[in-house]
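Quick note: the coordinates plus some simple rules give every number you see, no bench work behind them. Keep in mind it's a predicted model, so treat the numbers as computed, not measured. Cβ atoms are built from the backbone, for glycine too; each structure is taken alone.
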Structure 1
Amino acid sequence: MVERLNDDEVKDYSNRLYKIFKDLDLLVGIGGLSKMCKVPQSKIRYWEQKGYIEAVDTDKNKNRRYPYHSIIKVELIKSFLNSGYTLSAAADKAAVFDRTGSIIRKVIGNRFNELTLIDNKPAINMGPVDGTKDQYIYFIDEGNDIKTKIIKKNS
């Protein structure tokens, strides 16, 4: 059973998460990428040589590191290959994700304000509605569902 947290504990936890999210550098090594996606490291290197995926640091003396969205891109390429596309076509189709995939990182880095409790349920404050100073977007954990609410706060 989860113990009930008091407001100070929730605020402390929220501040810690905020700092982590702001400084988060989500990189995975080639071994981790290979293991998560069940794709041999040799294929990942080949795809990188072809320009289909990119490592952050390709210095010969350092391990390859890939941004978190590479996991999704590798999975997409693999999925398109399994559907019968050529590698080139699969990579082209997966490239669409590159143009949109960083939104998750942006949302976490730019919008996450705090973790809090609303009606004793965990909630995430995603900051003010654009153009307002007193209406905030919250995602509230309702058990099997996440509810979105706009809550007015006095500044």
Structure 2
Amino acid sequence: MDEEKPDRAAIERAQQVLYDEGSKLREKVFGHQYISKSKSLPEFLQPVQTMAITAGWSLVWSRPGLELKTRSLLCLAMLAMLGRDNELAAHVRGAISNGCTEKEIQEVFLQVGVYGGVPNAVNATRIASEVLQDNNKNIPNDRTSL
């Protein structure tokens, strides 16, 4: 029985479209400087980066069911609970870009404390505080310090 092989050229074209569209959204959230750093990752890391952009940013972040602001708040909670400090700092910056206020970010980490543990909440709040102090953008609503 002849087994039909996947059309690699078609798959690669589709992946390129998804990568390009995901990259646009990712740059909108994180900014050009952050994205340009990720483009200079070692070759060994590029396939995982490509998969994350294609799946995460094209297939999930671009969906119409949630606003970017809501997706950012969800990411902050999940990353805090998982202890993903490097990603958390980037997503705090992205959350600000998506219109999240310091108060909303603070509330997310209080929620993390109840459901994910106080040490995770304390760590996430410390990271967010550092990012927010370094941030020169005008954050919507009140600027309460963390």
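Supply the structure label, taken from 1, 2, corresponding to relative contact order in percent (Cα under 8 Å, 6 or more apart) with the calculated value 17.
Matching structure: 1.
When Cα extents along the principal axes in Å is computed for each of 1, 2, which one produces 54, 34, 31?
Computed on structure 1.
To test your reading of the models, identify which of 1, 2 gives -21500 for helix-only ellipticity at 222 nm (-39500 (n - 2.57) for each DSSP H run of 4 or more, over all residues; to 500) when calculated.
2
If you work out distance in nm of label points 7 Å out along Cα→Cβ at positions 91 and 115 for 1, 2, which one comes out largest?
Structure 1 comes out on top.
Out of 1, 2, which one gives 4.3 for distance in nm of label points 7 Å out along Cα→Cβ at positions 19 and 51 as computed from the coordinates? Don't skip to the answer; put the middle values down first.
On the way: 1: 4.3; 2: 1.4.
Only one of 1, 2 returns 4.3 for distance in nm of label points 7 Å out along Cα→Cβ at positions 19 and 51, namely 1.
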